[in-house]
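A.B. asks: Each structure below is given as structure tokens.
What follows is calculated from the coordinates using simple rules that are stated; it is not laboratory data. The shown structure was predicted, so the numbers you read here are calculated from the model rather than taken from an experiment. Cβ atoms are built from the backbone, for glycine too; each structure is taken alone.
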Structure P
Amino acid sequence: MRAILSVSNKTGLAEFARGLAGLGWELYSTGGTKKALQDAGVAVHSISDLTGFPEILDGRVKTLHPAVHGGLLARRDVPAHMAELARQKIGPIDMVCVNLYPFVQTVSKPDVSQQDALENIDIGGPTMIRASAKNFPHVLTVVDPADYALVLERLRAGAVPQEERRRLARKAFQHTAVYDTAIARYLSDADGAAFPAELTIGMTKLFDLRYGENPHQHAAFYREVLSGAGTIAAAEKLHGKELSYNNILDADAAWKAATDFSGCAVAVVKHTNPCGLAVHQDQAEAYRRAYSGDTVSAYGGIAAFNRTLTMAAAQEVAKIFYEIVLAPDFEPEALALLQKKRDLRILRMGQTRDGRQSLDFRRVGGGVLVQTPDVIDEDPATWKTVTTRAPTPDELRDLAFAWRAVKHVKSNAIVLARDGTLLGMGAGQPNRVTSVHLALLRAGERAKGSVLASDAFFPFPDGVELAVQGGVTAIAQPGGSIRDKEVIEAANKAGAAVVFTGVRHFRH
């Protein structure tokens, strides 16, 4: 029995190779893998001994040879295949143990050159994996060190069953598919091709979840290849219980809301909607203001900070029950204080937000909707004042805050704000008037003197009329309704200011 071993990840390699050698397997290898095995005292032959041909082109061509692929692809149950191998003096190869050049790790480095990226695209490895996996009834394909022990156990018992061979082959093809997806993604990022004619999504599993949205649903958490730091998939859990499906959704929403602001911001999220959001140069004060947005809904929610969490802010956070607290980092004293809460999940996010513009995916029956993220540079100075009265400087500042906040609320979305603080919001309603009503109800007396942001235009004047009756003095909305004139007239009648942003921020 003969095996080719050529791995980038050498975890468990020596033990696996010793196990194979102990079973009488003849081992062949290349480059760094061969040296690692020799250093570990394992007898191994060079791949050149198998092919009768030297490695060429700085190692670019080692295993691309009929002596390798003939030995992998020949069907043992087809006499003509075996006769052909005999005529060509090619011996069968019974196992390929390969994992690939670290392409993802390479291109994830800052300022990696295109040449370095291209040199880390494995050619021979995927070719051997695919060839052996195609012939899995006769050839074993091992791409994951986690399978070494099981394969050895089966071989020592006499044989690897067909169902196990099939599982390893499926895993092998998935492995090369994800690898190729990472390469295509890298090249797409380089040329800006957001929507190619064919699209694959490469994912690696982080961990299984106890259940999905509901206990009867199964679930797992996967990380997209080439997703960078500053994403929920890259978060480091420092403390607390395991994350649930809904925890992850809420934490992602909270992190995106908090990090959408350049100033010191805090977001408190419940069921993916920010029930509290505030900006203030003092982090503890930003938190207090965010918490004040909805002190009832904050209980059991998620609190996200876009700056290193200070001890002063942690002391305020510790007064309330949260499921998760997440921040780029934590002052040591702040972390120690929060860790006293046994079940609180604490996530260190690292840098704020991944700079890579990854695509957004939404599953529908039989397909996937794909779009670029809702990220756009907007300058409030370019907004068009359409009412007789223009917003005051203070109102315009608050409108800018409210407009950035409303994009994180589910449509139909309405946000009331003042002094860089979300006072009330209406989310996910079938009509905009109901969302205005809910936002006013949540804000209560604080609605007087507040500003309002609406993620889409008001189709009728009733939403504006209700808002100004509740104390709203200025409104930001995209504009574009056939009844814009009536909406503007309602605002003018009440002495309110309205600006058209020209941009819509639906979040279904």
Structure Q
Amino acid sequence: MNILIGGAWPYANGSLHLGHIAALLPGDVIARYYRAKGDEVLYVSGSDCHGTPISIRAKKENVIPSVITDKYHKEFKYCFDKLGFSYDYYSRTDNEYHKEEIKKIITKLYDEGFIYEKEVEQLYCKQCKQFLPDRYVEGTCPTCGSKARGDQCDACQTILDPLDLNNRRCKLCGNEPVVKKGKQLYFALSKFQKVLEKYFADTKDGWRLNAINNTARYLKEGLQDRAISRDLTWGIDVPIEGYEDKKIYVWIDAVLGYYTVSKKWGEEKNKEWEKFWDGTAISYYIHGKDNIPFHTVILPALLSGIKIQKLPDKIISSEYVTLEGQKISTSNNWAVWIPDIIESYNPDAIRYFFISNAPEKRDTDFSWREFVKKNNNKLLGAYGNLVNRTLTFVSKYFDNIIPIGREDEALKLGIDELYKKVGIKIEAGNFKSAIDEVFEFIRRINKYFDEKTPWISIKNDKEDCSNTIYNSLNAIHHFTRKLTGMI
């Protein structure tokens, strides 16, 4: 089986925090699992280097955007490597190969009639003397009343246009922008309404509930065409005559990165990349819930527009992580930054916490007390205790040699059943439940060790003792295979 896994592309405008890792870690679990099964896996991602937040940060720091993106792309790679992420290819959207491929796709969509010119009202800041891209505009969401930016409300996940916002303000200077007319290129998303309705009906059973509900809402409301060009100086040039002074909007740039980096991986490694994008492959897309519509609506429409067969199959969209009961706020520095935590704690302990405390169905909280408790009570207290007591016994009584023993049939059946249960849950994206199954069996083996009392049988029934230690070691071997794939 060919398995394509796409991890969301983090913005290269600031350090990663715990929320990013909680959302992205499932991709690595899935990749390790399928590789262990012997399947062909292509696991890709990269740094999103063209977002408006990057331009804003560069302007504030009085540097060119590439200084910001270079810094954080390097930092991201270091963090993912340290945490054991096993990407087959981790790229960046300001890579020249990606830029050229995106231009080809835009041209093809334009030639197919899916991109068209439209005169629109735009927000213009007199103080800054420029049209304002979506993320340069802040205000209140017309749907829920929360503070929102011009492209999307994070509180209710409504996709917005800057003109939709109430109490609009320029993010750069704080002044109220005025409305001016201008021309932009639009993607005819509305033309894909029927296509996406059928796609949704056919594939939604492989999605998390938040993705199902979110996508159903968009389809029910009716898909709206979206601008694909922006008045920016940083980004990929629009390859359409008359629009050379504009850039391609980041939403079309980043989501197509899964496709462009797959192609780049294939060409560089001399691999058959196309097999991961045909009808025989299974694809997983891993991201936070704020990215749901970009993966379940926009990406499938874009791929359909350029006649790519493989649309997203499995949507693994995580809820949010709070910190000590409060919402993570990067602007207020209320976050645990990944570059800091990976220098102080074992990566496996971090990975274990965010699988066992995964925000799969609801928001979950990170607290230092719970982090220490889960590590000490379960990872060390249950699994670590089993490994330590068994290996200590082997060292003391068997001269560090695995004893010859007879496999316990009940334990063998239990281990076989465990593989099936855990595999089904991982494939369905239920990692928290999967790791709970593993630890339930670890407790069973600890109980088996206690009931068999090898410290007594070593004196009066060495064969029985050998069987006990042999079966305990065998279980540890299997746990190691499972836990290695998860943490």
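A.B. asks: When relative contact order in percent (Cα under 8 Å, 6 or more apart) is calculated for each of the structures P, Q, which structure yields the highest value?
C.D. replies: When relative contact order in percent (Cα under 8 Å, 6 or more apart) is calculated for P, Q, structure Q comes out on top.
A.B. asks: Taking 0.30 as the value of FRET efficiency 1/(1 + (r/R0)^6) of positions 188 and 468 (r between Cβ atoms, R0 = 41 Å, to 0.05) derived from one of the structures shown (P, Q), identify that structure.
C.D. replies: On the way: P: 0.30; Q: 0.05.
Source structure: P.
A.B. asks: Can you spot which of P, Q the value 22.9 was calculated from, given it is mean count of other Cβ atoms within 10 Å over residues 292-299?
C.D. replies: Value 22.9 for mean count of other Cβ atoms within 10 Å over residues 292-299 corresponds to Q out of P, Q.
A.B. asks: Identify the structure, out of P, Q, from whose coordinates P(r) over Cα pairs in 10 Å bins from 0, in percent was calculated to give 4, 16, 21, 19, 15, 11, 8, 5, 1, 0. Could the numbers behind the result be given before it?
C.D. replies: Working: P: 4, 16, 21, 19, 15, 11, 8, 5, 1, 0; Q: 4, 18, 27, 24, 14, 7, 4, 2, 0, 0.
For P(r) over Cα pairs in 10 Å bins from 0, in percent, the value 4, 16, 21, 19, 15, 11, 8, 5, 1, 0 is produced by structure P.
A.B. asks: Sticking with this structure for a sec: Between structures P, Q, where is mean count of other Cβ atoms within 10 Å over residues 92-99 highest?
C.D. replies: Evaluating mean count of other Cβ atoms within 10 Å over residues 92-99 on every structure, the highest lands on P.
A.B. asks: Here's something else I'd like to know. As an exercise: helix-only ellipticity at 222 nm (-39500 (n - 2.57) for each DSSP H run of 4 or more, over all residues; to 500), calculated from one structure in P, Q, equals -14500. Which structure is it?
C.D. replies: Of the options listed, only Q reproduces it.
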